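Scrolling down, you'll hit the structures one after another.
Nothing in this text is a laboratory measurement; each read-out follows from the coordinates by a stated rule. Bear in mind that the values here come from a model prediction, so they are computed numbers and not experimental data. Cβ atoms are built from the backbone, for glycine too; each structure is taken alone.
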Structure 1
Amino acid sequence: MSLTEKVDKRAHILSIAEELFAENGFDGASVRDIAQRANVNLAMISYYFGSKEKLLEALIEDRAGYTTGILVELAKNQTLTPWDKIDRLVEFYIEKIMNNYRFHCIMSQTYCQTRSTEIKELIINIKMRNLEEIKKVISDGQKKKIFGKVDVELTMASVFGTLTQVVNSAALYSRLMKIEESDDATYRKKMSTRLKTHLKQMLRAHLDIKNEE
């Protein structure tokens, strides 16, 4: 098997594992189930990952690594204003969660339900790493006298808390916001624009140094 084939096979297994972890939870998805749906033998999963826990760790690292790379590039971008960066952060996270809903579910469920301290620490470290990049964006705006003094950690908690609540409570918010379609994909599509507008407005009101006067 060539290197390209190995990479493709590994990526395929990760994709199938993501599907099953999202559908059945980590405990409800067996390695045998993953192997059957991926059309590979159990030995191949063992070869690439070693165990179901290591498979989940690899999935989290793979998906989260992309996010960290985006945030690093955004934080060090000198061509964008601080407000441009805030707007891009909002758009990126909404698109990320709405378009990768399965992984969002896995991260939420795993953090709350896992008995593995290693996996929980992995998730915490990833979130800490990403928060540090977001803090750089806000710190840059503060140095330029555009953003005022805010509690950065609770600012991000407000953003992600809003996102998680709206995404995970589709039945409630469909009724509250009079979205007739019950299809989850349609709901997420309709909510994306509304969330982007709301979170951008919320952050502008919260961060703007003029509001300190």
Structure 2
Amino acid sequence: MIPTKICGITHLADAQCAVNHGASAIGFIFYNKSPRYISTEQAKDISDQLPIDITRIGVFVNHDKTLIDEAIQTVPLSMIQLHGDESPEFCSQFDVPVIKALRVKDTESLSVINDYKVDAFLLDTFCKDHYGGTGKIFDWSIQKAETETPIILSGGLNPDNILDAIASMNPAAVDINSGIESIPGVKDHSKMINLFNRIKNMEQKKRCVNVFKFSEIHEPVINS
């Protein structure tokens, strides 16, 4: 099954459903303007009750490094996803693997892809007023820039379009959020299970590393 991240987790039951049905990673959104915002303390409480092998990813939008480092330590986080306007230099400062999100409007949106030295790129749908979570897809026919860096596909994915999305883009992994919710921040477990049932037997066109398991190489920072 293609590596799958369930993002926007705010409740333990949603995280447990994701883990139990095959998620490789869960995402906590620390951007306080998001309807899926969670505090580091709440994220830690959920994280403490999950299996150790599930990858915990923190999503940040133009946060300062001190706050990100504190969240890495507190939860702790296995990886971070920088979903704002962070520079290549900013993205290179961290001791855990980094996913850089690019909001895709057209081919020009991907022109910066070779400027970044990160562990993965996440392609999301461009929206002028929102940093993700819009529930809208982008044009999957857009040719991505040539890169050896794994691509994670996001943006409006749901049980009805997930197979077409994977077939069109052949990503290294997928990131699911609003497409399996009942309301923002609350997952619909039947939709989540339906999605996993659809992708569990689908083989990728090519073998690739599980992008969410870089944590096996880069150890998360854990409080002593």
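Structure notes:
- For Cα extents along the principal axes in Å computed as 65, 41, 32, the structure of 1, 2 it came from: 1
- Value 2.7, calculated as distance in nm of label points 7 Å out along Cα→Cβ at positions 56 and 200, assigned to which of 1, 2: 2
- Comparison of 1, 2 by mean count of other Cβ atoms within 10 Å over residues 8-15 - largest value held by: 2
- When distance in nm of label points 7 Å out along Cα→Cβ at positions 80 and 112 is calculated for each of structures 1, 2, structure 1 gives the greatest result.
- Mean count of other Cβ atoms within 10 Å over residues 72-79 - highest-scoring structure of 1, 2: 2
- In this comparison of 1, 2, the computed figure -27000 for helix-only ellipticity at 222 nm (-39500 (n - 2.57) for each DSSP H run of 4 or more, over all residues; to 500) is attributed to 1.
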